[in-house]
Structure P
Amino acid sequence: MTSTADTPLLLLVEDDERLRERLARAFTTRGYDVRQAGDLAEARALIAEETPELVVLDLRMPGGYGLDLIPELLAADPATKIVVLTGYGSVATAIDAVHMGAVHYLTKPADADEILAAFTRDPKGREASAESLQPMSLDRVEWEHINRVLADCGYNISEAARVLGIHRRSLQRKLAKYPPQR
């Protein structure tokens, strides 16, 4: 399982098998040597064999959070570029991902071209877009606050519910929904 010197090794860590297969085919046709992992344990085994240059990492997966893998990837090779991909995007987790060493953070759906472009973008140096200058809706503000508290509680839903003063099941229902648009 070694890549050739001129073919970059890309590790795709995604629990959604259909999405993972589709992205793997797209990256392969673009000239990348792709390895796939459906969970964190499988990803750790692949990293032990060979360190990838590029990693596409899903945030929520069986066996933990994708963010847990970032320090391990960077310890194996500090030059590894990581893009976090999630269907449950929030400002809090995006900030956490970038602070931990990810080069970018994208919300699903994202195609292969968007993901590859994210490896070369500077998340801190981009100009503000007209959309980013629009005020957030109250639903979006609530979503961001909940995710910030959840991150501060180490992604412990019971603890976050206690801090927020809501029932754990209510918090789980809110987290199961896609984030509201701006």
Structure Q
Amino acid sequence: MARNKRAIPEINAGSMADIAFLLLIFYLVTTTMDTDKGINRKLPPFDEELIQDPPPIKERNIFTVLVNSNDQLLVEDEYLEIGQLREKAMEFIDNNGDRSCDYCKGYGMSISSDNPDKAVISLQNDRGTSYGMYVKVQNELIAAYQDLRDEYAESEYGRSYREMDSDEDQDIIKEIKTSYPQKISEAEPLNIGG
């Protein structure tokens, strides 16, 4: 008896590589890649005079904020929650310790900052600090300045600082920023514990 051997049909795969290549190009062209934007921070311009002779800063004009690797805040040698940081920073900036600020509403304590122009916030993180906590602290400190600027704009111009952005408001914005200059000094992270 003769066996009938049937040939197994084959699929022509000669153009399979071409199709795979075209699909790869299609996906590369149509796919978007997300990029991390980071924190938008404008650095001050380089000034050689400040490098050679930094201005002396009184200890009382420095508001020290430390964040350890357990994401705990030590503010002026006192443990605080993140929700309390903005209020403490605003009290420090708006203190008016030397009574030279006629628009400040602070308590005028002799152990806190002289005025908003001399107040400096010093921030130092541990290398183990989470990125989320770092961003929260930055947001609270910047929000403290924004809130003070808002209060000043409301009392002087009858409208919010955050709403001002037109060309005609540029002089007012500049004056408000001069009244409450944002001075945040960030030190190199350390391995300080936790």
Structure R
Amino acid sequence: MNTASCSFEELPRRLFLDSSRLQRLESYGEFIYDGGSIDEKDRLWSVPGGIEDIEALRCIMFVGQRACFELVVSDNSFREVEDSGQASYLMWAYEILGYWQDLLRNYVDHGVAPFSGRGEELARELASSKFGYLSDKDRLLIRDAVMLECHAFLTMDNKLARNAVHIEKELRLKVLSPSGYWKLLQPWAALYA
């Protein structure tokens, strides 16, 4: 996934969370938010990049306490959470959804439009054959991220990672793993810590 450096102005601030990142935030919340430990028998230790992903999420969320990142979920990502049948995961998703809805209300309360309309124009591109490699599910989530004018799509999906350059070029949406996003954010983290 694209992990080149970026200027402060280019730093993604509106972050679309795919359902797997959302679930990791919920499952490992004690480690990410409270500095707890991960059990040495946890299967995450055997997942390639799993620990790096969680450590990056911890760093991102720490900086995000002051940086005011916009964490975004959509109706389609929320449906994936509902389909899991996990009550705690669903409650966590409601929390993130509430956070996103509060941010949108805050824009309106301050007379600022949360969206420029650019997302609607770009989302039309997803209907073209040049995005034929996307599954229906991925197409819906990418469309949501573009429509909601997100700057980055946080995921660990390998197919999306292989096509990150194309997606960014065509849709102006960075596809990043949490560790890839942390590499972009880290040079600027001291501004917020």
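No lab work stands behind these numbers, since they all come straight from the coordinates. These numbers come from a predicted model, not from an experiment.
If relative contact order in percent (Cα under 8 Å, 6 or more apart) is computed to be 16, which of P, Q, R is the source? It was calculated from structure P. Among candidates P, Q, R, the computation of Cα extents along the principal axes in Å that gave 47, 39, 36 used structure R.
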